[in-house]
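Heads up, there are several structures right after this.
What follows draws every value from the coordinates through simple rules; no lab data is involved. A quick note: this is a predicted structure, and the numbers were derived from the prediction, not measured. Cβ atoms are built from the backbone, for glycine too; each structure is taken alone.
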Structure P
Amino acid sequence: MDYLSGIVEDISQNMCSGNLRDTIEKIKELLQKYPNMCLFQKLLGDLLYLQGHTHDAIEIFEELVDLKPKLTPALYALGVAYYRAGRLRKAIEKFEEIIRIDPNLNMAYYWLGISYRHLGEVGKSIAAYKKLIEESPHSEIASYHLAAVYIFKKNYREAIKYLTKLSETSPENAEVFYRLGLCYHNIGNYEEAVKHYKKALELNPDNTRCADMLDLIVHVDEP
């Protein structure tokens, strides 16, 4: 127990000082002696992931999930790591597993939505984001990404619904107003497009995309 107390103290000190490399080595040392300490396996995976060692983190998380198949923090971390590694089907598998275990872990729907979107399975992406909004009606991240999917599908009127809601809850978000301008522009409502482009520029004067689109509308009638 003295050994365990000492090494845990070393890990705590290294983490507090920001010395992640030594922290990782100390955790590895600890796990050699106590291989089934789930807390430290999870911590090791998290630190490896933060250091950019995604594939090493995946191996740790996979071992932990094998040991504790229903440990949702490990499943979640593994799903995110799979996503970052481009292993989207494996990521989806883990997030769906999380939802079966605990449907209240709403962020799993976010990761499902973004994973399906990258796979081009737009219908499933929309369904996941809508489920997240159903479970968390004030989720701005779900509304933003759902609007992005509708823009991708060129369903600008649906996108406007979610972006308008976001413009009310996040009135300082320049990107929301830019995307609203883009949607109105694409349905031919130039008055609303100009209004929202101008608002976006007011919030972010460096948005060259917005300035270009506004210039395009303003000069549309010129020869």
Structure Q
Amino acid sequence: MEPMERLDKQMRFVSGIGELKGVLRQTVLAGIGRPENSAEHSWHLAMMALALAEHAPAGTDISRVVAMVLMHDLVEIDAGDLFLYASEEQQRQQEIAERAAADRIFGLLPSDQAARFRALWDEFNARQSADARFARAIDRLQPMLENLAVGGGTWQRHGITADQVLAKVALIEDGSATLGQMARRLVLDAVAAGILAPAPDPAPADSDPGAAAESAREEQQLDDGDQADRDHDQP
């Protein structure tokens, strides 16, 4: 490939990814009152990776983590952002859309760069390496911090409860034990502050209708027997 042809491909990519600034997320920014866009989210994660690097597992390559979080949401240019607590079917459809978007967007680059960037994006989503697990951990933590900053945010707008949030915290723990512990504490603090609804009380298990009917018959028989004994004792 000629140098200028290579540069043309790179320029198409860097020009196109600016559209990420127009993709709005569910998160509302504290002190600003408008939705966060996905480019802001990615920048925030990159800064978190640098600032929280000491809490990553030993051997984590923070430069690779930064690269992953900067490019992980580029696919939202085509696929849009999906709420974390969306249904399984919505998540399945989103995954299909994001893979198609990755093919197109990374395909704008020269083939060597396209392969390298796509491999990082795939690694982030597979969450098999320590780098990817730490990247995913801070990706999961950042919206929690934003919700805390605005007094509930998406938790309150969508009726999310503490048990739902704690189920997502497991992914943070998988990437960083320290950040996972802190996230659990933040959930408890949010419940105590009244900005996150506590987990609902477990519903009582439904009784077996047949067993209930049999029990009722036995009680009636006992009552009938007691009444017969009383009638027999009457003078």
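Using the calculated result 3.0 for distance in nm of label points 7 Å out along Cα→Cβ at positions 26 and 90, pick out the matching structure from P, Q. Source structure for this number: P. Rank structures P, Q by relative contact order in percent (Cα under 8 Å, 6 or more apart) and report only the one at the top, that is, the highest. Between P, Q, the highest calculated value is found for Q. Could you figure out which one of P, Q the value -21500 for helix-only ellipticity at 222 nm (-39500 (n - 2.57) for each DSSP H run of 4 or more, over all residues; to 500) was computed from? Computing helix-only ellipticity at 222 nm (-39500 (n - 2.57) for each DSSP H run of 4 or more, over all residues; to 500) on every structure in P, Q gives -21500 only for Q.
From which structure (P, Q) was distance in nm of label points 7 Å out along Cα→Cβ at positions 42 and 106 calculated, if the value obtained is 2.1? So the calculation was done on P.
When FRET efficiency 1/(1 + (r/R0)^6) of positions 34 and 162 (r between Cβ atoms, R0 = 30 Å, to 0.05) is calculated, the result is 0.05; to which of the structures P, Q does this value belong? For FRET efficiency 1/(1 + (r/R0)^6) of positions 34 and 162 (r between Cβ atoms, R0 = 30 Å, to 0.05), the value 0.05 is produced by structure P.
Source structure of the calculated read-out (mean projected area of the Cα convex hull in nm², 15.5) within P, Q: P. When FRET efficiency 1/(1 + (r/R0)^6) of positions 122 and 186 (r between Cβ atoms, R0 = 25 Å, to 0.05) is computed for each of P, Q, the one that comes out at 0.25 is Q.
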